[in-house]
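Heads up, there are several structures right after this.
Readers should treat all values here as calculations from the given coordinates under stated rules, not as data from a laboratory. None of the values given here were measured: they were computed from a predicted structure. Cβ atoms are built from the backbone, for glycine too; each structure is taken alone.
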Structure 1
Amino acid sequence: MRAALATLVVAATAAGAALAAGGEKEQIHLNAADQAAAKRAVAVRSDLGAGTWTGGFVKPDFSSSPDCATFHPKQADLVVTGAAESAWSDQGLQLQTQAVVLKTRAMVAADWRRTVLAAGAIPCLRSRLLKELGSGVTFVSFRRTIFAPVATNAQAFLMVVDVKTPSGKVRLAVQFVAIAQGRTELTIVSIVQNAVQKVVAQIDAQLARTLVARAA
């Protein structure tokens, strides 16, 4: 079960990165100040409350992934100046947060229009998630969800899948949250058994408020 969750969270994060990449490569020009800002905007142990959390910072992956056949958002004019990522787990809950700082607010606004609001963005996200999850996973549902108003630009999506494990089939919920705040783009991915997804969604919302406040 834990191995299945770990595989899913990596796949979901990769799918989100692929959605943004869209067949083009953004420019990477990291600087110390924005690297520090990105690091402040991802989840650390003190953000997570009680529990037996394990994890920490992981290296962001800037490699490009194949895009969707009918969705090619422009990215080459965007400049990434900071990036950080953290991954945590606690008794069946997998949580990954990512922060990317762009050179200007205008770049973040443009990227949001291209990769979240554009007509082909959501079908592409669903398609990439399914491809990244691979064999042994059966699609159940995918939908946009109501998420706390943590920022002007915030969208959340929920995918439900059945996963084969040595002990039998498990139904899991994958929540993908995208937020744009100032020069920072935030992503929160949580994966948990579907029966407790609503509780975890509340945790995600509180965590989003904390990360947005630090990004600001």
Structure 2
Amino acid sequence: MLAVPVFNIKGERTGQVEVDPELFGGRIRPRLIKQAIVAYLDHARQRSARTKRRSDVEGSTRKLYRQKGTGNARAGMIRTPVRRGGGRTFGKRIPGADKAITKKMRRRALDSAVLARLHGNDVMIIDGLEFSVPKTKTFASMLSAVGADRGCVLATDVLNRNAYLSGRNIPKTEIRAVGELNAYDVTKRRKLLFTPAAFDELSQSRKRPVVSAKA
């Protein structure tokens, strides 16, 4: 069993949650994590390249004049890149989304990334994280108190608007709804934080029990 510490917003440890590693697949799959990250970054590309190669330019494919006997340099079709109005040599193409992975692979990659964070003692649960109004100073002091001020991802059960507004301007800090987490988010930052409801939702979605105990 792996222990996940529970802290309040003052940085005081109030308990822990014990997690069975089998909940997240039992072992870490680094190659699958890498594949998921590469696919995520590939899909995030803008894909706005617009250039025409010789096959895209309008014009005849007829050879302009015979190969020998004219005194001119050899020439092919009018679309050749060496002529004005011809296609572009090595022109940019819109890359296809060929890095796709299946839904099951994405889920297993996320599980492996979370399990790696658990083994590294980089996962914690923050209890009492409630904001009636956005307050960046309070959010920043909480991160400093729990040792997550050098970069973290905070997962909530639903996207808490006040929490999001409180933490969005803090460098290297991201707030995500737990259902939107992916392997890239988990591995990108040093720490992975959950609200109790978010961690319970993640655990229940894996259909295995989570045993709670006091420290």
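Of structures 1, 2, which gives 24 when relative contact order in percent (Cα under 8 Å, 6 or more apart) is computed from the coordinates?
Here the read-out was taken from 1.
Which structure, out of 1, 2, was mean count of other Cβ atoms within 10 Å over residues 160-167 derived from, given a value of 17.9?
2
Consider the structures 1, 2: one of them gives 48, 41, 29 for Cα extents along the principal axes in Å as calculated from the coordinates. Say which.
Value 48, 41, 29 for Cα extents along the principal axes in Å corresponds to 1 out of 1, 2.
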